[in-house]
Structure P
Amino acid sequence: MLYRAVRPLLFALDPETAHRFSLGSLDILTQLRLASLVASEAPKIPVRVMGLDFPNPVGLAAGLDKNGEHIEGLAKLGFGFLEVGAVTPRPQPGNPKPRLFRLPEAEALINRLGFNNRGVDFLTENLRRSRYRGILGVNVGKNFDTPNERAADDYVACLRKVYPYASFVTANVSSPNTKDLRALQQAGGLDALLAALAAERDRLAKQHGKRVPLAVKVAPDLNEPGIEAIADRVAARGIDAVIATNTTVSREGLEHLHASREEGGLSGAPLKARATAVIAKLRRALPASVAIIGVGGIASAADAREKIDAGANLVQLYTALVYRGPGLVGEIVRGLAAARPIR
């Protein structure tokens, strides 16, 4: 109810300004122990995935808190897990502004942010200081000026830095906003990257005395052979999970909206069916031991259940929070708790 009253004021602001203002406000409410004004506690729906025990299967997708600056506040919203990032080895400003656009008629966003972040050292210092003890994923990528033939060096460098603090680490090879990044989804490049990450993970597991699961985040715009090739390499390299999906470059059905002409990745309600279809295809192609985290267009408990029924073990939200507000998290968890059990 409170968010419904505030949303017109937020939507009067530039999207990036509104994003910063919202997170800053959440931080203040958390410090004042008033976060319950915007979100209610979510019930427990314990699920075990990737060898980790999640209090509920609804998580925050990467991209909202790129630098790990708002973890304590976001943890108060009822999420079963958080994912921060994407982070790159070196700080980078991302693409020129404006680079984030609302499509309110479709409950969608278009972004071409381009992995804007303050670098992995800044993130890891925030993780080191954080009091959050829940499940935390870290989404990692490559710097925009690192050629693809050396991309594995960037991903491995990030893995080393975040390993002591992460519950799982995601290799983001599917953002459409870093030039040629999606080429890393092709079988040869992906296999080399996953092999490098798996080998480094084995070394770090011995060093730190814990095995951190690895995930890979894929695009919704893959064809069936592409999905099958990714599933084959994921299984062969011992990767623990696939996050499906990132944003889409498709504008199908949105051509009448002026903002749809903006370049970048589209997220939100129009992505729902496309992401669910990829999940279903991945589930058929992957061994049961490989988890799927479903993301794309989830704005209700029914949407979350649709992803789970298609084969997802966990789900994540982002864009729907912009349109429905922070109370959505508890609403979805309560809806799932009232339905049949999560497998």
Structure Q
Amino acid sequence: MAYLRLFKWYQKNKRDLPFRKTDDPYFIWVSEIMLQQTQVDTMLPYYEKFLNTYPSIESLAASNVEDVLRLVQGIGYYKRFRMLHKGANYVLEHHEGKLPNDYDKVLKIPGIGPYTAGAIMSIAFHKPYPATDGNVIRVLSRVQMLNDNFRLDKNKKKLNQINQVMIEASGNPYLYTQSMMELGATVCKVSNPLCDVCPLQDVCLANINNVQSAYPKMSKLPSKKEIQYYTFILKYKDGFLMRRRVEDLLHGFYEFVQIEADSLNGALSSALDMGLDINLMDELKPIKHVFTHLIWHINLYVGAVNTIKAPFELVNDFNAVPISTVVKKQIKQLK
């Protein structure tokens, strides 16, 4: 690979991003967690707010996880922040609050997988460990015209080994990781790649053969599961009934009374079994909310009850508890 040309391109064209102005491993860790499944422009305000609130591993570990979730509400994929909080406590307990510069030790931290460990090692510590994300998979699969199905973990691992050889040969792990990520994000895009300005255009086999759109090879994703819910925004005295989710999806976030059912009568019957005798007051506009592998169809109603039953509790201030985007949509309809 034309490493020198790639590095010169990066240094001239790189975006001005705050996490590129530091080699603090904690800041790099936070940035990589926030960039998972999230676009740069979306994550930047959260990144700066997060580090202003939790400027160190010690401050994050000392925080309440619900406060962390409330700080990042709206960004989505919240499990990563629960694991980040758990990881901070692990680092505090096992490494005196400092990320170790040892790959195997970093990999043992909760919430850190091979990609994040590689990014931390190469960017913060300048050590040759690969960070093979979707952008890098796309670049390398096109450059080498790799016909493996990269939906499969075994093929991702094989490509990671190729990436390991390349980062070692590059002579500059920091620049290699940053350059490959930037190239995939801004030039070697999923559709309409900007091959005419790519520093690797003359060594990219997909470009030479004009088959860029055929790479990377990806098998079709399974259809999203669709679930129908009946959600009741229930008033009680001066607040609303809500519960803290314990399910993996949106774990730790608060929601209204939400029941999976085929009909309104079925949902009301289930609510009665839970000890909630609902007095319906209004029907609001239905909501469709799409997750990565799931679609929620929510039939939304306003009502009242004359008692509270566990696991529900009274919430008087929506700003006082973590609220997910889907529940924010519901609250918005109350106004």
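Read-outs: derived from the displayed coordinates by stated rules, not from any lab. Remember, predicted model here, so these are calculated numbers, not experimental data. Cβ atoms are built from the backbone, for glycine too; each structure is taken alone.
For distance in nm of label points 7 Å out along Cα→Cβ at positions 102 and 310, which structure out of P, Q has the highest calculated value?
Q
Out of P, Q, which structure matches 6, 27, 38, 24, 5, 0 when P(r) over Cα pairs in 10 Å bins from 0, in percent is calculated? It would help to have the intermediate numbers written out before the result.
Numbers: P: 6, 27, 38, 24, 5, 0; Q: 5, 22, 26, 21, 16, 8, 2, 0.
Answer by label: P.
Comparing structures P, Q by distance in nm of label points 7 Å out along Cα→Cβ at positions 30 and 134, which one has the largest value?
Structure Q comes out on top.
Please state which of the structures P, Q yields 25.1 when mean count of other Cβ atoms within 10 Å over residues 118-125 is computed from it.
Q
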